[in-house]
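Trainee: As structure tokens, here come the structures.
Just so it is clear, none of the values below were taken in a lab; they were calculated from the coordinates. Just so you know, these numbers come straight off a predicted model, no measurement behind them. Cβ atoms are built from the backbone, for glycine too; each structure is taken alone.
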Structure P
Amino acid sequence: MGSHGEGSAGGSTTPAIRGGTAARKDTRRRGAVVAALMLAMGLAALDSTVVSTAVPQIVGDLGGFSVFSWLFSGYLLAVTVTLPVYGKLSDTFGRKPVLVAGAAVFLLGSLLCASAWNMAALIAFRIVQGLGGGALQGTVQTLAADLYPLAERPKIQSKLSTVWAVSAVAGPGLGGVLATYADWRWIFLINLPIGAAALWLVVRHLHEPVRERPEHPDSTARARVDWPGALAVFACGGVLLTALVQGGVAWPWLSAPSLTLFATGLALAGVVVAVERRAAQPIMPGWVWRRRTIAAVNLALGALGLLMVAPSVFLPTYAQSVLGLAPVAAGFVLSVWTLSWPVSAALSQHVYRRIGFRDTALLGIGLATLILFAFPFLPYPGSWWQPTLLMLLLGGALGLFQLPLIIGVQSTVGWSERGTTTASVLFCRQTGQTVGASLFGAVANGVLAARLGGAGDLDSVTRALDAGRAPEATRRAIADAVHTVYLGAAGAAALAFLVLLLVAPRRFPVRQE
């Protein structure tokens, strides 16, 4: 490497030898850091799915059936609202301290979860896990862009996509095995050796260069932490997401608790705007939304989170109740999109190098819109291969959509803005999923009530089906409800298409490296 040769003293061969040795060391270090990132991504991805199949054992041991959904909601809320905070902190102090601190908090939360004595304690400790999980998700994606130049970023991103896919498929099965043959507490204890290995690799091998402090104009040379902004963002996000998660579940949408939470959340949003406008280095800087490219990607990936709810939440119910499949077979129908998604993402570089990031994403989301729109036209009751084929095609389409946008938007900013930009994209996607779960849940329950004359919601009807007591009319009502949800998902995909077409520049303003 040139820098090594210029900095070495001696004859003509020694600098080359030293440079070659340093290059090999750098390659080994980068490989070790990539391994750590894959382990960290695996932890974050597994923890979202591995608990699901162990819920009966957890409830049987700790009780608290009426609030067990907070095992998932609490973790999701903590991850989502901390993403912007960790993104800004990584831009201010570097990726390594944020990743190490986040991993430590995540592992502490895992240890506490394994020692929980009742459901309230387990929910609280899951929130602690989520506080660390936000650092894992955002910082891993940011470091992936730091480690590789633009031409090589698809390599690391395809590896991370593969880890996510394997974790999504293996998580429920692993949780079931541990809960059945060991103890549900091992679901959390197994995180400790994996996380410790990732921590050791990061501490030993990740060496970040000293960089000039921030490039954007609303910053000062001295690093500061906008703690009032962080607290305001955390409070606002937590209240609004809680209102979305619990609305229509724990209480009716127009009830006093729901309206109070939404009003409080909107008031806190005003506080966030006021605090961030005065902050020297805001947690959520205005340039994230003033730049067309970042704003378009934020909105498009928010729509992605919205549409992903249709298959991930409603397809298993459809497969079991309408197609009559066993739970394992129903899981396979859903899991096939996690096979085609990373393959398509890895191959997307050959497309966006020819036609650009935006047009590749438009191609992917355009195909996804057609595939989602086709789902309601499947015959009733149909065969298992029909939704399976659509899910395989959908995964391929979304791989063409998501990865070019993430790589593209990361390439439009420098190091000191990359953490904030990546976090804003992930925050919008997570928020989209939360909104989608609430919105489509209300839509599905409304269709069921209309078809069945108000006789229950999706959860109660599904339990009746599992017990073998539901008539044919109920199965048809579920099919109609899921078809309506898929039409809504197709609408979200079409919205993402329009956002990219009308807001995003045709060529992303990629920075020279």
Structure Q
Amino acid sequence: MTPTIADRRLRIGIGGIGIESSTFCPHRSTTEDFRRTRGQDLLDRYTWTRPGSDLAATVEWVPLLHATSLPGGPVEAQSYLTLKDELVTRIRSAGPLDGLVHDIHGAMSVVGLTDAEADLTEAVRAALDSVGTPDGTGRPMISAAMDLHGNVSRRFAEPVDLLTAHRLAPHEDAWETRERAARNLVRCLLDGTRPHRAWVQIPVLLPGEKTSTRLEPAKSLYASLADIERLPGILDAALWVGYAWADEPRCQAAVVVTGDDAGRAATEAGKLARRYWDARRDFVFVGPTGTAEECVERAVTSTKRPFLISDSGDNPTAGGAGDLAYMLRKLLEHDAIRTGKVTAVHPGITDPAAVAQCFAAGVGAQVTLSVGGKVDTHHGGPYELTGTVVALQRATDRKDHAEGGAYDRGVDMAAVRTGGLTVILVERRKPFHTLADFMGPEDGGLGIDPRTYDIVAVKIGYLEPELYDMAADWLLALTPGGVDQDLPRLGHHRVARPLYPFDEDAYDAGEGPDLTPVVLAPLAG
């Protein structure tokens, strides 16, 4: 006799593919950009899968494939198929499963597709249905853990039983979100419940730098989610702001409220969607803004040190190419920096040829380099830089930390100084979010301490926690690039219209958009 859930451990798979892809970025992401984790290494990513966790006696966690990449341009079709096929094959080989924790991002774009997460999830659903459950009855459940900058189309939501998303931006709750998705799944499986999902999209598309939960109205909107899910009959409430730098019909804000009480879920989803819509004009940039020239001038004349500048349009952790020399050019156009009266460090320009040239020359050598502008060629091209190589660091294999995945891959780096500016060049796209990113591992590295410079100009949007704490003052430079904060400047033409802010006044004459949620019935048990 087949054991039932009541007298056996649950079998739950874990897997997914995660990347944020700007369709305005000429970079193309391939399998080489993804860190693929399998087996015990995959289980070790999560605290709740480990022996000693309260779930250990309840669940047999089955590692499948988790593939994650630093954000970038769209994924090449064959690379996506390679990753998808491996995930699907591993599901089919895993044997019967009660469910799957679908650990994804939600803003993946693939060359030739318009809704990559829906395509992936439909394939995952078909594979799970083919293996069935250990009891031989019902369908395995899917619980998706997502970034709030993901997109939630109806096509994606329909084959998923449970959906939840981050509630903080910056994403200090990313691991908490994954655990919530897992625990919601376990709860439903043990209770034998198949929840309703009240889904609604909101015709608003804003960049993350305008929707940080450090500020209102996002702060209160996201804080209200926990209150909603405490209501009787509600399991989870989630709000996505969408991904602003992809030009696809699914790109807009969305709400999903999940629970046993379909009526209450729909009511709460509708109220939350209306609050978001009504607040659309209240969202502001998370920090003071200006052009690159304005930000450099204000930073130079300020007495606050270090003064941070976000080169936001070429932010690699939002999907930018990371190789634009636009900010480099603006920094060296200022006399105080060029002559060394003011010191500045500008990390993260991707240029493997320039890095190789620096390694060939060695520390202390003077080099003339053609820097950047080779991938994204639309914003000024390469910059001819002459300076002295002051530090070199070879790629290191550092173990993943909380950020996870390809964010932590070691890269060759070179620091070149000219006048008061130190430029950090990288051979592969890399963010600079922490002191360790600048200074290197404890046993050596570049050894550059950004706190000792007057100005730190980083390819980033809103500041991650360590940079935020470091900054004596800060400006968000509205620079060009694949993740330009000035959305109309990018030229979206495939998004569903009308859409705020592209059609700012579209609904002013009437009652606004129809924000009636669609209640998706529980998937057959």
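Trainee: A value of -7500 was computed for helix-only ellipticity at 222 nm (-39500 (n - 2.57) for each DSSP H run of 4 or more, over all residues; to 500); which of P, Q is the source structure?
Mentor: Source structure for this number: Q.
Trainee: Among P, Q, considering only Cα Rg over 2.2 N^0.38 Å, for residues 80-383 alone, which has the greatest calculated value?
Mentor: Evaluating Cα Rg over 2.2 N^0.38 Å, for residues 80-383 alone on every structure, the highest lands on Q.
Trainee: Okay, next question. If distance in nm of label points 7 Å out along Cα→Cβ at positions 344 and 440 comes out at 2.5 when worked out from the coordinates, which of P, Q was used?
Mentor: Only one of P, Q returns 2.5 for distance in nm of label points 7 Å out along Cα→Cβ at positions 344 and 440, namely Q.
Trainee: Oh, and also: Consider the structures P, Q: one of them gives 0.90 for FRET efficiency 1/(1 + (r/R0)^6) of positions 296 and 376 (r between Cβ atoms, R0 = 30 Å, to 0.05) as calculated from the coordinates. Say which.
Mentor: This figure was derived from Q.
Trainee: To which of P, Q does the computed value 39, 25, 24 (semi-axes √(5λ) of the Cα gyration tensor in Å) belong?
Mentor: This value belongs to structure P.
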